[in-house]
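Derivation of every value follows stated rules applied to the coordinates shown; laboratory data play no part. Just so it is clear, the structure is predicted and the values come from calculations on it, not from any experiment. Cβ atoms are built from the backbone, for glycine too; each structure is taken alone.
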Structure 1
Amino acid sequence: MKSYKTIIKEGYYLLEEKRSRFIARAKPITAEQEALDFIQEIKTTCWDATHNCYAYSVDSGSLYQRYSDDGEPQGTAGLPMLDVIRKKDLQNVVVVVTRYFGGTLLGAGGLVRAYGKACAGGLENAGFVLVKPCLKFNIPIEYHLSGKLQNMFLSEGFIIADTEYTHEVAYTIYSPIEKKELLEHKIREITGGVLRMDEAGIENIYIDSKGNVLENKNKEKKE
């Protein structure tokens, strides 16, 4: 499992160039079939469009990147869209740009710019997130040590998901997989050698550009 950048929700963008309308729709996906289903959905809905061009990039064990010009001159639609996805370093995303011809030819350069700009607009509208696989831990500690532990979590980049107060303080935190040993070491430092932490599986953590955790999903329980 590795971290990757994607979009958090479906995006939409409308671009008008010389009376042609370019409508971009972007969607986060987790498998190639989801991309193909979305493309077919747009083609069915926008059956009267001049073109429904697309590009997608999905990593479900292997990286698949595909595109289609859907009748536009070769290299003027799908490939510029895929280039935008690549330059933004995105994975698990599909974009369909629907064109309604306005009667004026744009030329190869104009088409490249229009499809690229529409694709970028759809992605920007969807919003970018970093998906980071993290270990989930439940860590109980005595009240008089809880402040030191909390400060350590924050200074070392561990994510506090929940805090429960009973006879002691119980933290639920997320740790990057590669920082598990550091977490154990820091807890022992604070507690004088006592290590109390229960591992509760792996979850994908969604982090926005400001470092805020948006949601946790796609949990994978350890066997």
Structure 2
Amino acid sequence: MTLAQSRTRITAIAEIVLCSSVPTQLLLGALLGLAGWRPIDDAGRLSLTFVFILSLTDTVLLIGLMVALTRARGERVGDLWLGHRRVLPEALYGLRLIPVIFLVVLVVMNGLRIATPSLHNVPTNPLEQLAGTPGQAAAFAVVAIFAGGVREEMQRAFLLRRFEQHLGGAHVGVVLLSLGFGLGHIVQGWDAVITTGLLGAFWALLYLRRRSTVAPLVSHAGFNAVEVLRVAVWGA
């Protein structure tokens, strides 16, 4: 490996870490703490206000970072996120995937709870408590759609491109990013870790196949919105 190749790989790793949400959320969380906002409210539950501000601010910051880093490499943002497919057909394809994804998640989650009940180690999902009232559900839906569906799929495409170009190939990225995506939901329990990891792999492979974030983004955002509605209407 040449010195130039080593530098390119180190740069790609640095960009992956920077755009992984970990550094940005740690920074924003610290700033919110200095401003008087805390992640846990007086009742000992997650603060919706904190989650709302942190998630949406992180979304804006991350998208700006990814745009700047993509352009700095001389690449087109449109090629990364939209590819060469028409947006409307891709969006409709993503909409058609929502009930399929919902059904698969239902089967996987219940299958895991029947086969290995010990994996259901978090009886009450702390995130679902954020949708206790109609107003809370609406605010949490905004977070789930934009910080979940929009940001995460744009982020996934950006990180996959770095793996594909410089760090062992796209499928290495699929595996590592899906593991990270699953572990990012560990607060919801090990069954959620496995299920969301599989979802992450599905959306990653969908992006690689279609070279557009539109279908993964619409299906992810739509699934999250349906989940929030389900919790708001029927509870966990």
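Computing distance in nm of label points 7 Å out along Cα→Cβ at positions 114 and 154 across structures 1, 2 gives 5.3 for structure 1.
When mean count of other Cβ atoms within 10 Å over residues 26-33 is computed across structures 1, 2, the figure 13.6 traces back to 2. To which of 1, 2 does the computed value -10000 (helix-only ellipticity at 222 nm (-39500 (n - 2.57) for each DSSP H run of 4 or more, over all residues; to 500)) belong? Checking each candidate, the match is 1. Thinking of 1, 2, which structure, once relative contact order in percent (Cα under 8 Å, 6 or more apart) is computed, gives back 22? Clearly, the read-out refers to 1. Which structure, out of 1, 2, was distance in nm of label points 7 Å out along Cα→Cβ at positions 34 and 202 derived from, given a value of 1.7? Comparing all candidates, it corresponds to 1.
To which of 1, 2 does the computed value 13.4 (mean count of other Cβ atoms within 10 Å over residues 178-185) belong? Label of the source structure: 1. In terms of distance in nm of label points 7 Å out along Cα→Cβ at positions 18 and 106, the structure with the greatest value among 1, 2 is 2. When distance in nm of label points 7 Å out along Cα→Cβ at positions 42 and 66 is calculated for each of 1, 2, the greatest value falls to 2.
When Kirkwood radius over Cα pairs in Å is calculated for each of structures 1, 2, structure 1 gives the greatest result.
If you line up 1, 2 by distance in nm of label points 7 Å out along Cα→Cβ at positions 90 and 170, the top spot, with the largest value, goes to 1.
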